[in-house]
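These are the structures in question, set out in turn.
Each value in this text was obtained by applying a stated rule to the coordinates, not by laboratory testing. Since this is a predicted model, take the numbers as computed values, not measurements. Cβ atoms are built from the backbone, for glycine too; each structure is taken alone.
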Structure I
Amino acid sequence: MTLGFWTAQFLTGLASAASLFLVSAGLSLVFGVTRIVNFAHGAFYMVGAYLAYTLIERFMGESAVAFWLCVLAAAAGVGLLGAAVEILLLRRVYRAPELFQLLATFAVALIIDDVLLILYGPAELLAPRVPGLRGGVDILGQRFPLYDLVVIGLAPLTLGLLWVLLHRTRWGIFVRAATFDRDMVGVLGVNQAWLFTGVFALGAALAGFGGAVQIARESANLAMGVNIIAEAFVVVVIGGMGSLPGALLAAVVIGELHAFGAAYFPQLTLVMTFLVMAVVLAIRPWGLLGRPDRSHRPHEFSREPPLRPLDRGSLALAAAVLAALALVPAVVGIYGLTVLTDILILVIFACSLHLILGPGGMISFGHACYFGIGAYAVALLVRDFALTALPALILAPVGGGLVALLFGWLCVRLTGVYFAMLTLAFAQIVWSIVFQWYDVTGGDNGIIGIWPSEVTTDKLSFYYIVLAVTAAVVAALAALLHTPFGYTLRACRDAPHRATAIGINVALHRWLAFGIAGAFGGLAGGLFTLAKGSVFPNVIDVTRSIDGLVMVLLGGVQSIAGPIVGAATFLGLQTEILRHTAYWRLVLGALVLIIVLLFPSGIVGAVQALRRRRAET
């Protein structure tokens, strides 16, 4: 390899890092002040690209100045969109648990995806090259795009402008103060509502600016938001949440890893980013330039009502639902039976996630990992060892639980978004192995033809098996919540320092809960493989983990009924919407927003609150 090649690769990495920093800076700024994990940030990036494309096509002509004006106009437009989202939506849910704010931004992302699909269609859109920057320059014998050199310069320029804004203006001082202690800023008389609006709008504008700048390097497409959001979160977490210099440093590290990894370790390109994040968080849990969170704020679910065993009315309702599910095959066809089977499997998955999310207080972005481990365990055991359905299914939770205990040993030492991102890192590592290990997993071709016995091909018999397993899992998890372990786990969530002071091993209880959740997640994955007769890498994809979070939050985290209702509502809505419209994300996102605004504690939480109010009157 020549010096010119090394230089070209280094500059390519810097160009990627600059683009990544422009997006990550806004995400870091928003989280640092508002503490919102903004899943709509990738959608804002995508809107910036599409808006810039529209403006460039109409106004650029052959003027480079017009191009940059279009880019800035697109960023300003996205900033206004961000302000509208904050004022009309997020401001109404700031008092709700932070997880429901996450759910609201997820719904916004769904809506934006389909709005762009309606406006622009599914085809990729390529903007014309920038006048005056269409060629390249020779650097040590290697041709390098001139526009990429300009992009490289945008990152330090943006960081410098943000530094001036945050350190040399009154508004910036308030923003930095809110990053340290936003409650104290409110006590001092600063209008937090408008401060949050300004920060969110600025973060959205930075995302839009990143997308607008990128339009001259790649086509605008509907996958842009999904593709960028995971890497943006990785950059922010590695650099340290709320640290702009940390975001720039992390972006450079990730950009160079992509550039040189593609050249020297192409088989690791899918996983390298997450390997680095896992190593950084294991050594420095708050990121390279971040600060430990010493505020010790009470957990967002610490004020929920005390856990009580089910009363006779609730037990009677549960028995009635179970009886109805046992009788329903008489009135539904094969399609309805298939949908109900899928819902029951997702109920197990959602309930397993509820254990660590609700009573455990641990937000996992990678719970689909254990679902996938169980799914592939069954497929491999049936295909390679000729096991029948029952033995293979028994080993599915064993595989999911063991892998969860392995990963959880590192994860449970972290908290908050750092815990969430480390779970995502491990899930993506497993996904990349499954995706590329063609000799064993079949890669993206998956494993098909998994029909170990007649009971799995008989839809009615298999439905009753899944119903029995689901009822047993729900009963076991409900009982677990009312054991000494369940109450101790909640104490570790609400007051970890007090729990430690009285001799409770907080890390051990969190670790065991993580392993139990992984085991039940693996069981759900094993049932999924038997139901479908096949398995593909998308069972471990991050979108399935996010779907699990949505299910739990839709139903509510206050009781085991929450994930049951949430899973049934989510898949039921998704299935029915798909039957009537191609724009299911738009409809589903709107329905999620309605639920978030009207029932911020989830569907079951709202019903329980209504019952308590009636009992008090």
Structure II
Amino acid sequence: MHYHIHRRDGPARTGNLQTNKYTITTPNILYVHTDRFKAPSYAQILLTNQKTTKPHLQITSDLFLKPQNNNPHNVTTNLLIPGILPKEIITSTTTKQTKSIYEIIPTNKDILDNLTKNKETLIYIITYASQLYNQPKKFVDFILDLRQKIGYQKTIYLPGIGNPNNLAFLTYLGIDFLDSLSTITAARNKKLHFPTGTIDLQDIQELPCSCPICNTFKDKPEKMNFQQILQHNQYIYQNELKFVKNTLQKATLRNLVETRITSNPTLTAMLKYLNQKHNEFLEKHTPITQNNTILATTKLAMNRPEITRFQKRILTRYKKPENAKILLLLPCSAKKPYSYSKSHKKFKDQLLAQKNPWIVHELIITSPLGLVPRELETMYPACCYDIPVTGIWDEDEKTMITKLLTEYLSNNHYKQVIVHLPPEMQEFICSHITKPIITCTEKPTSNESLQQLLETLNKTTENYKKIEYTQKNLNDMLARTSYQFGIKTAQQLLKDSFIKGRYPNQKIIQKNKQIGMFTQPRGLLSLTEHGAKILSQTKKYWVEIHADFTLKGSVFSPGIKQTADEIRIGDEVVILQRQKPIAVGVAQMNNEEMVESDYGEAVKIRHRF
């Protein structure tokens, strides 16, 4: 029996739990199945104490609840299942064996500290999960501690707490299995489940649902009995599971999570705590580039790992183009990349009307990213986010932007700063700039403002030595490469080089050899053999495989000896063997997962040398 991960979205993942007879997809729901509480026909896994031969079932709860090999550990199931549930689903013993595929873990941090990895164990079942769930900080800490202790190739089952409202968040947290126990307890109390929460039947005048059960009763919800409410709850739960799986495939689960938690204070507290205290953990599991759109519709989006990583790299890895002497601050646009928008095309027209335009460096001010240099606008997540535009900036946004801008200006020095921002942004930004030149009176795209920008650029750009387009191209590429690999590595890759091609699809040429190519939509530099060899000399972004490993296609995790610490999913990496570069490709796992995993594609190879 084994578990294979197929796709990752932050800590969440989809995969297959493979047994001798069945293939179970994750995430998934264990449905209670007894004489009184029948599992729905679409259930893939049963939580039952009965024997069944129904062909649609893939696995039963014998795997979780009954002794194996006649060697029970005599742990009562009250530790596993809350005692308030019907007696039909309570069996007498559970098992924990040295070589069992599952292990029962009490919600006790001392237990985690002494937990050892067991290759045979694939499923970790958390006891007293419902009690821990009511303590948001301890719950999040425990789940993440457990995940880091058992590794990424194991699954976690949380009994008794799953429902349609928290399914998305718990999946995002890395939970693989939940069960349908809440659908029973809710039905017994005449409560209907929905993705936004639970509603008392007595409070419903008209059923806000079109499931097969609700369609039968339409405007007569009071006539629904226990079994019918249960079937409705099961249907909504399964529907939400499908929705979560679809968002996982599109890597947009975090968008769904932020939507679902707004109706649940406990979940909101958990996500806030997860963002603030475990952002480093989230960042390790978040790809460096994706083909999705970040919907920044709540303040919680400001602390998303993609965004905090972008901000950190702007301050620690990025350096402004060397030719830039004048800073031009511009507002963002709804269309991404910004250069494709009507407003930024107008800004560009004023800039290109100058005899010395490349002395100017454009910096876009936006929320939730803060600062986006023009040359990074095609890189994720700058190219893929959407926010509600009101023209009103709240205090959190103001603080975030001014803090980033202040630190950025302390690291990157300009002779002059032109502020072409609307008045509501000037109010909180200009006080953090030395002698700002303001060129916007009303709207940045008004004829008066554009004319003022043109005249100001005419006066300021002519005072500096002319910068050629080829030099500007090289400096912009150095800035992008610094963001991706770090400043020192970027300098090595672009040493004695020139840029060929039109933005954004450009090649780096060094001594008549191509180093790599920067392309859209990936938004990163893809290296050639020559570029990979230079990267290997910098001791960054390398994956070393065992000396006896034969590289035929992709690099799979069993062949990996060690890796560089900074690798994230989507990163460009060089493959080393006996300390020599032999290939280059794209990371499919982060560095920790590569080393600890026993299976799975770790690096998708682009070139073998």
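Work out which structure the value 1.00 belongs to, where FRET efficiency 1/(1 + (r/R0)^6) of positions 253 and 429 (r between Cβ atoms, R0 = 35 Å, to 0.05) was derived from one of I, II. If you can, show how the numbers build up before the last one.
On the way: I: 1.00; II: 0.55.
Going through each structure in turn, the value belongs to I.
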Original post:
If semi-axes √(5λ) of the Cα gyration tensor in Å is computed to be 51, 32, 18, which of I, II is the source?
Top reply: II
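Can you spot which of I, II the value 20 was calculated from, given it is relative contact order in percent (Cα under 8 Å, 6 or more apart)?
Working: I: 20; II: 9.
The structure behind it is I.
Matching task: 2.8 is the computed value of distance in nm of label points 7 Å out along Cα→Cβ at positions 13 and 437. Pick the structure from I, II. Mind dumping the intermediate values first?
Numbers: I: 2.8; II: 5.4.
Going through each structure in turn, the value belongs to I.
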**OP:** Rank structures I, II by distance in nm of label points 7 Å out along Cα→Cβ at positions 397 and 485 and report only the one at the top, that is, the highest.
**Re:** II
Original post:
Suppose you compute helix-only ellipticity at 222 nm (-39500 (n - 2.57) for each DSSP H run of 4 or more, over all residues; to 500) for every structure in I, II: which one lands on -24500?
Top reply: I
Subject >> Which of I, II yields 6.0 [distance in nm of label points 7 Å out along Cα→Cβ at positions 149 and 357, calculated] >> reply: II
